[in-house]
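Got some structures for you, see below.
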Structure P
Amino acid sequence: MSKLIINTEKKGEKINKEIYGHFAEHLGRCIYEGIYVGETSYIPNVRGMRTDVVEALKQIKLPVIRWPGGCFADEYHWKDGIGPKAKRKKMINTHWGGVIEDNSFGTHEFLDFCEQVGCEPYINGNLGSGTVQEMSEWVEYITFAGESPLSALRKENGQDKPWKLKYFGVGNENWGCGGNMRPEYYADEYRRYQTYIRNYNGNQIYKIACGACDFNYKWTEVLMSNARLHMHGLSLHYYTITNSWEKKGSALNFTEQEYYTTLKKALVMDDIIANHSRIMDTHDPGKMIGLIVDEWGIWHDVEAGSNPGFLYQQNTMRDALAAAVTLNIFNKHCDRVKMANIAQMINVLQAIILTDKEKMLLTPTYHVFDLFKKHQDAVLVESYIETSNTGTQEAPVPDLHVSASQNNNEIHITLINLSSNESRKIDMEIPGFNTKNISAKILSGGIHDHNDFSNPDKVKLADFTGIAKTERSFDFTIPACSVMGITVRP
């Protein structure tokens, strides 16, 4: 039996709700068919936004969406996506499949979508192929309430009042698809571009600099040395790749060895955040600058028969467990991690939703976000669990993983059993907390279990009633390959 202790006397920082954010890029069927079907579609919609998708995102209390990319952001020119749709300029999406982008989903549509969902917009500006003027004017167009040519243009396009815009990223992956820049060069460019991102009418923009990929600690050092006084956040990207970039591995047809390898690589996120945080701490000991993990998730090979440039992949319990351990890691680093955005929201990479014309399904990863939503804006509390190794000799992983938080006197615990085939007995203690009510939900299944359009509810949340109260603790058994959310009330 493994001992689980929740210590409510030792509290950490607030877990920003934005840690549970998402990412929507003009890639494959994420925007078109996923979010936006057009006002004349037979699929139920409000101003072109799929009603079923909006309702599903509201259910998990989606806090923030990053748009329009990704690599697409640094070739996107925002003025192509405003005004009458029939007159909008078409472009080639050179990064993702070479398809024609008709720009029918642009600034107005994205901000309308965020309002329908009830979340904050996070816009990523074009530094790679755009100009300072273009980026500055985008912010003015969105947020300026006074009289100017840009505010007049916004009104002409149907939006009389300015929007509020909290988050703005200055470029994306500028070490790669965003311009192949050296960190010293990008730091100077960032300083120049961000100067012209103005705060109008009391709107305060949280400026996010392009940060590192994976283990590129030099990039973080250079940016923190040269540009920290001009940023509020610094991004970080990390994708879990089971095998290699050239042959990533199948989303559905994988071995038990590959299952554990994936989880082991997902757990590396803990070290990556800790190492980047240590560099940031030397320059920013007060932790005023947030680490923004605005691309993360599992990247498998595309499904057979799909466009290789569309990055469409299925989603199993393996993906759900990887998401769950990653969210636990973000919770535990909430003193530095202030936002995260899983890649991507719909029909692309580790999607939470898949669509097929009028059909929609929720993936196992969606249910993880539903299970974890109670952590949003709660306060981290100390959690400890006894673990042993599971997995294989080549890919050992801890059998159990946990994080906990407290909000309005409720305690929320997310516990994961990473073993592919063995349950674990748990003895949970919450010293000093007068527990009067305890409830739990669970997501469980075989490692290959997934939802498809012939069986869309094979994997879903269920009530868990197997928690027994003893004199000093709570005993229960968590099944193999499962994620449990426990709520404890006084």
Structure Q
Amino acid sequence: MERHRSFWIDTAGAEPFPPLSRDIEVDVAIVGGGIVGIMAATFLKEAGRSVAVLEARRVAAGVTGHTTAKVTSLHTLVYDELIQKFGSEKARLYGESNQWAIQSIKDLCRERSIDCELRETTSYTYTVADDYVSKIEKEAEAAVSLGLPAEYLEDIPLPFPVKAAVAFSGQAEFHPRRFLLPLVSAVPGDGSYVFEETRVADISDGDPCRVLTADGNSVTARDVIVATNMPILNRGLFFARAEPSRGYALVMDVPEERVSDGMFINVGAPTHSVRNAPLDGRTVLVLAGEGHHVGEGGDHREHWDRLEEWGRNDLGATDVLYRWSTQDFYSLDKVPFIGKMDPLTNHLYTATGFSAWGMTNGVVSARLLADLITEVPNPWAELYDPNRINVKSLPSFVKKGGHDAKRLIGDRLKSGLDSDQTAELPAGAGAVFDVAGDKVAVHRDDGGDLHAVSAVCTHLGCIVAWNDAERSWDCPCHGSRFAVDGSVLQAPAMKPLERRDLPPLSRRS
């Protein structure tokens, strides 16, 4: 039976942690319980610091729980571009740090006897189009020059021919929650805590800092790490320096004779990614791709349909077992932002812009942030500095700003549906209506009841768009997402969409 839920979440349950119910004081407060937050807590506690992890929902169940869980330093095509933008030394540090992350995961699994289906394998970036062959060749040359375990190939273990590929040996795949849940379970104690269902409402920078929750409780800490995929604070303007993208994933059955050993991703659009995973004694395929800018995907269900078609036609996959979607932020200069949020702070830190490679970049982030807080020198700090300026990325920054301005102004001027048309909204659908001069986001649930909230994103005022696959309201400017009742699903927004009233006659179909 197919499940509309993350495979990783469904196959690894966990006992809940309590919500924060009183004021506490620790050395480091960590906002966000994904791979960055959990790994940072692990490293900081090892260094003798007390920590408090604050998760708005459940740990390892946000973006981290919706990954493809590839543990690799081969990030599609990145190294040739990094050499051009940052120079060979910084490109080498990027590869070195991600290779370190792979080894760190392997070491933790061995040292702590973590059974997370970790398996060493080879990672491939390939093309089936002549247009990308030269790019693959350059990437392989760049990676080899940087000392990475790279090789150029024209034949790889896929059930269809490719034109060219670059392969990295010694990479890995694993079950992310089965890796992280034992680590987060070891955090509480000796003055450290993990809290779930604890939404942060405000963070004040100072000496010490103070984290205030929506329920009115607080955490006082010398340092604060904001690890919420996109920071919930606007300091650093990271939302303007990264592209928000929705991606789609499926788990599909496949005949054993059609299983290809390795992790694969193509160059070009649409992107398709695949890896193997064990399930009930057999091997299944984890497929991902068909990404698009948040709030601009059209009929979102079509992306799953196209991904399924690729799995069936090209990989020999059969039944769909799971489907879900996820969200990533792509750094405009290809390098994540890891460190102090802005030049004016001494105690606020963040990590964002992983460009869909969060398993290794998340571990790199945790190590670097722990080192910065404990004042341990780290050779990667300058490369990942969130306050860096890279003039070669200016065209991308200008393009991103133009897109956001167009959506902010154009969507406000564009007419929505007339309010008397809400009665025509079918069950399961959503649309933006003009109601008494106000833009209102309206969804009709399967029972026929309407849910109306302001269509104005609480982050910076863009107009949200309906996501039919996830039944959510998504902001096309900076990637905030909201449930049909207006509650926040994903940052950078912190406040919910306000409830709105509709004319009585439109409340039921």
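No lab work stands behind these numbers, since they all come straight from the coordinates. Since we're looking at a predicted model, the values are computed, not measured. Cβ atoms are built from the backbone, for glycine too; each structure is taken alone.
Before moving on, here are some points about what is shown:
- Computed over structures P, Q, distance in nm of label points 7 Å out along Cα→Cβ at positions 345 and 457 reaches its largest value in P.
- Each of structures P, Q was scored by distance in nm of label points 7 Å out along Cα→Cβ at positions 97 and 385; the highest score is held by P.
- Entry that produces 17.9, 57 once Rg and Dmax of the Cα atoms in Å, for residues 281-448 alone is calculated, selected from P, Q: P
- Kirkwood radius over Cα pairs in Å, for residues 33-200 alone - highest-scoring structure of P, Q: Q
- Read-out FRET efficiency 1/(1 + (r/R0)^6) of positions 9 and 377 (r between Cβ atoms, R0 = 35 Å, to 0.05), computed value 0.95, structure in P, Q: P
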